[in-house]
Structure P
Amino acid sequence: MTTEAPVAVPVQSVPAPVPVRDRASRIRSVLRHAVLILAAFIMLYPLLWMLASSIRPDNEIFRHFGIFVNTFDLSHYPDGWNALAMPFSGYLLNSAIVVFGAILGNLISCSMAAYAFARLDFSFKRTSFTVMLLTIMLPVHVVIVPQYIIWANLDLINTFVPLILPKWLATDAFFIFLMVQFIRGIPRELDEAARIDGAGHARIFLRIILPLMVPALATTAIFTFIWTWNDFFTQLIFLTDPNLYTVPVALRSFIDAQANSSYGSLFAMSIVSLVPIFLAFLLGQRYLIQGIATTGGK
């Protein structure tokens, strides 16, 4: 009598049920990302519409408020580039001069002032620091009139000096405060070790503190670039010569209240003026995030 061996039946693994908590967290994550994407689209929509309008014919710019283009017209870019008193490259150069001077001035003067507040002991230090912080709350419209009177008496209106020289005098309290917070996070033992080797304040600042402040310096440079590049009010007050116009003031020239305004050229040159800002942010994004994160710890 022969007995057959029992045949093994393969056991299929049943997937474990997804816990209710994990499923709820996934749903919340999807909803959160959907809301963020919708909010990002709403914020970017004006920029996308301006980009679309820069390649539309003039008669279709205000007829369509969508971001899809049916008829392409790239003539706004060459027309806008040569529409004003000089080629648009001249205004880009003027803005570059002002921005470069402002960045260099803020980096040098604000870093020195921050080192003094963070490391030196002098009379009325707390009072001076408090007054410096209070100046952050002053709007530019409060101080623009006395500044204009001073520069007019010095015969410096229609020059770049009123836009650059104040940056060399540590007038941006926000950047001083940012750097002070960063320097306070640097161990004082490094300063004491340098003093044992015979280093003074100048050498400590240049050889130890300044190299460690790269994230804060990069943050200052990026913010100074964006704010100065987009500054319209101050540059409009101090610059009345068309050959000295910066980009924001030049863009205003495309809008004429008494004649036909060239909106297509305005949108085209606005897109051109935004390219340096995007490049500055993309190239310095890592330092920008690092600088803000490290200075906010204290």
Structure Q
Amino acid sequence: MYDLIIIGSGPAGLTAAIYAARAKLSAIVLEQNFISGGQVINTYEVDNYPGLPGISGMDLSMKFREHAESLGAEFVRAQVISVHVENGIKMVRTENGLYETKTLIMSTGADHRKLGVPGEDRLMGMGVSYCATCDGAFFKGSDVAVIGGGDVAVEDAIFLARGCRKVYVVHRRDELRAAKMLQERLFALPNVEMVWDSTVSSLEGENQVGAVKIVNVKDGSKKTLHVDGVFIAVGITPTTELFKGVVDMDQNGYIITDENGTTSVPGIYAAGDARVKQLRQIITAAADGANAVTSALNYLLEN
């Protein structure tokens, strides 16, 4: 029986491990991947984590992991199969067996939806990005493309237009889904060009993105955009399938919590990209991890 089990070892889970170790809780981190860090390990350079500008995503992840291990945090690599609650005890079933705990932190993150086109995976971190606020600064003075037509895509394009020479916005329809106010701001920018009724067929380049090949969905015509970066904003999907029916979620599958990470079930908390929140960044995930452990500690003291 553990005081705390943390599922997931991205920035939220690793920070939770640090705080749990400092609180002297009996805790383990269950992770399914060989390398800790979550999505951040795919980021070539992190420029917005305070105090460590320019650090690679892999190096930052390793620093988080090393910090946790230096305090005695325990990591177990195992695929979680199911989670359920029985008489207040949280049961986590994995491929390696059953783990029981008094409190549980869900920090399984979210995955960016991919286009699923040739070149996307190969060039990830080499011009292919899913976060304009994370990586946009590296493309100052360059030509870039944003793929998508919702609020996030338009916000990304507006953000990128401040520093990029040219921003193409590629959308599969002839009108955007984004809020009208955002659209007005976008259309007023002189260095933004809309590419309507188009989908991406492939991303080209050797060690860096060099071009985006697109196809017009109405007439089948093909076009090549010569760009240095591609920002894909077609949505994200929370990795929360395991927790359906266990805690309350919104219509998109994000775990509903208060600001302290508390879910609808006493003793269960959520941290990082898996929960409903405004901003999904490394720093906010780390803050969530700290808050969730503090909430779990308070629960243990009261129960």
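Every number in this text was worked out from the coordinates using simple rules, so none of it is lab data. The shown structure was predicted, so the numbers you read here are calculated from the model rather than taken from an experiment. Cβ atoms are built from the backbone, for glycine too; each structure is taken alone.
Computed values, structure above
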{"read-out": "For 63, 36, 33 (Cα extents along the principal axes in Å, calculated) the corresponding structure among P, Q", "value": "Q"}
{"read-out": "Answer label among P, Q for the case where helix-only ellipticity at 222 nm (-39500 (n - 2.57) for each DSSP H run of 4 or more, over all residues; to 500), calculated from the coordinates, equals -20500", "value": "P"}
{"read-out": "Structures P, Q, by relative contact order in percent (Cα under 8 Å, 6 or more apart): label with the highest value", "value": "P"}
{"read-out": "Which entry (P, Q) yields the derived value 9.6 for mean count of other Cβ atoms within 10 Å over residues 135-142", "value": "P"}
{"read-out": "Which of P, Q leads on mean count of other Cβ atoms within 10 Å over residues 127-134, largest value", "value": "Q"}
